[in-house]
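What follows is a set of structures for review.
Every number here is computed from the coordinates shown, using simple stated rules; none is lab data. Small disclaimer: the values here were computed from a predicted structure and weren't measured. Cβ atoms are built from the backbone, for glycine too; each structure is taken alone.
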Structure 1
Amino acid sequence: MDVLTAEASEPRVGHDVLASARTEWFKVIAWRIGITVVGLSLWEFASGRWIKPFWISAPSAIWAQLMAWVESGDLWMHMEITLTETLLGFVFGAVSGIAFGLALGLNKRLAAVLDPFIIAFYSLPKIALAPLFILWFGVGLASKVVLATFVVFFLVFYNTYAGTLAVEQELVDVLRLMGATRWQIVRKVILPSVLLWIFTGMKISVPYALIGAVVGEMMASNKGLGYLIQAAAGQYDTSGVFASLFVLMLIATGLHELLKQSERLMLRWKEDST
């Protein structure tokens with residue numbers, strides 16, 4: 001009888017936990033909406049009453065500017081350019097950073113030889129290289145993609161490299177004693193252990209990829225959200241600047257959420273094992 005009671009109580013406990021998690025999620029969403037509404041309302045009220053609209057614009061003016069860009073089609077064209085540069089730079093930088101990080105993490109001698117060169121390049125302000133990349137690759141798409149790639153590469157590389165070094169040596173030794181090949185060790189132990197580090201590096205690098213693309217556009221371009229910011233600032237159009245920044249925030253948040261969901265999917269085995 002006690003066994004039957006325990007079995008009957010298990011589904012209820014799981015249901016209660018799920019209901020509690022759902023309630024907590026709704027509370028978090030409600031708080032976020034509340035903070036957003038209060039913040040925008042205070043901003044709208046302060047504009048023109050406490051602070052001149054020239055300095056802070058107003059949410060209503062920013063929304064009107066966004067709708068004007070949407071109706072004219074300008075927003076989609078500029079957003080597509082910036083998104084293309086960001087995604088290409090992110091993919092190239094992440095792939096090369098992962099590959100190079102794993103290679104150095106698995107080869108201590110090569111890491112020791114290249115360490116001072118890596119530190120030297122990493123210490124360079126990446127944005128300061130934008131004029132050089134524009135000089136080399138022109139004012140088109142290539143220079144922005146290269147700048148975004150360069151920024152993303154080091155962030156992903158260092159996380160991958162550190163994650164590779166943090167792998168428990170005991171696990172590697174056990175597989176070696178069992179006769180595993182180097183590739184089997186990498187696939188069965190190192191890659192699963194480093195995945196969390198890799199995703200951390202990629203999530204950190206997403207806004208920096210966007211920064212690289214936008215800075216390149218602000219320096220030399222007639223397309224993209226960076227160009228929109230520069231053009232609006234040149235005309236003292238505060239609403240245009242804030243509208244462009246708002247779109248950039250949406251893009252960065254969306255890309256971060258996409259990576260977050262990908263991480264949850266890729267690391268589902270870790271959640272199941274805990």
Structure 2
Amino acid sequence: MRVPFVKMHGLGNDFVVLDARAGDLPEMTNRLAAALADRKTGIGCDQLIVIEPSEAATFRMRIFNADGGEVEACGNATRAVGLLHGAPATIETLGGLLTSNPTDGGVAVDLGEPRFDWDAIPLAYAMDTLTMPVGWEDLEAPSAVSVGNPHVVFFIPDCGAAEVERLGPLIEHDPLFPARVNVNFASVRSRQAIDLRVWERGVGETRACGTGACATAIAAMRRGLVDRKVTVSLAGGDLTIEWGTDNRIQMTGPAVESFRGTFEATDFGVTE
């Protein structure tokens with residue numbers, strides 16, 4: 001049985017999207033997700049997305065990182081499936097219920113309320129998450145935020161000079177983060193603008209990370225560094241992040257369909 005897929009991206013953060021509502025799919029395992037995500041022998045993507053029926057929402061979205069691990073949330077993928085759906089939707093995820101609304105040139109996503117308690121992120125032990133009393137080499141005093149998935153945010157003078165490929169995995173796998181963590185390297189340019197690079201757990205550095213942009217903006221707002229609405233600039237482009245008076249996060253940005261195709265699980269040496 002050949003399985004249809006849609007290849008999509010949000011600012012270069014790319015996804016293979018499978019729609020389980022349209023017909024039978026092979027059981028999605030960590031091994032099959034990683035095989036499909038492989039850029040040399042698979043279709044290639046940062047995250048594999050499975051859309052499923054939901055009793056609690058318009059549909060359910062499951063998210064698998066490139067290493068095959070299933071995770072809670074992905075802001076750019078939410079915009080992508082929102083574009084694919086083509087109408088306002090509520091989306092069930094492991095990180096909670098999200099909403100998406102198509103806009104001119106993109107999709108707006110309500111990511112809900114950020115969480116700051118140490119055990120909600122989670123951290124291995126209690127500490128202040130606004131200015132954490134920890135550091136890795138020259139990176140010190142980060143903030144931690146959960147926006148459905150865990151993030152740690154470092155504010156540095158020039159994120160373009162950060163050793164993301166070396167320090168990202170070191171911090172991602174630190175025992176302080178029992179669920180691992182997404183690592184954000186941010187530079188504040190003005191009250192309305194932040195530059196950002198993100199090391200995504202289980203993926204590596206990506207051209208954009210929607211939840212990373214949200215977490216970084218919220219951390220900067222909590223510290224009084226920026227206004228409640230900012231533009232976050234990543235390698236793939238810009239996202240607009242707004243933290244409303246209702247405590248909910250709104251992210252707006254583009255999403256694009258790249259191409260469509262089909263595959264068989266046996267194409268990748270995976271039969272289970």
Practice problem: Have a look at 1, 2 and say which one yields 2.7 for distance in nm of label points 7 Å out along Cα→Cβ at positions 146 and 170, as calculated. | Solution: 2
Quiz item: Thinking of 1, 2, which structure, once helix-only ellipticity at 222 nm (-39500 (n - 2.57) for each DSSP H run of 4 or more, over all residues; to 500) is computed, gives back -4500?
Solution: 2
Exercise. Of the structures 1, 2, report the one carrying the highest value of mean projected area of the Cα convex hull in nm², for residues 90-185 alone.
Key: 2
Quiz item: With distance in nm of label points 7 Å out along Cα→Cβ at positions 82 and 154 derived from the coordinates and found to be 3.1, which of 1, 2 does the value describe?
Solution: 2
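Name the one structure among 1, 2 that mean count of other Cβ atoms within 10 Å over residues 74-81 of 16.5 was derived from.
Details: 1: 16.5; 2: 29.9.
It was calculated from structure 1.
Work out which structure the value -0.40, -0.84, -1.09, -1.21 belongs to, where log10 I(q)/I(0) by the Debye sum over Cα atoms at q = 0.07, 0.11, 0.14, 0.16 Å⁻¹ was derived from one of 1, 2.
Numbers: 1: -0.40, -0.84, -1.09, -1.21; 2: -0.23, -0.57, -0.93, -1.20.
Derived from the structure labelled 1.
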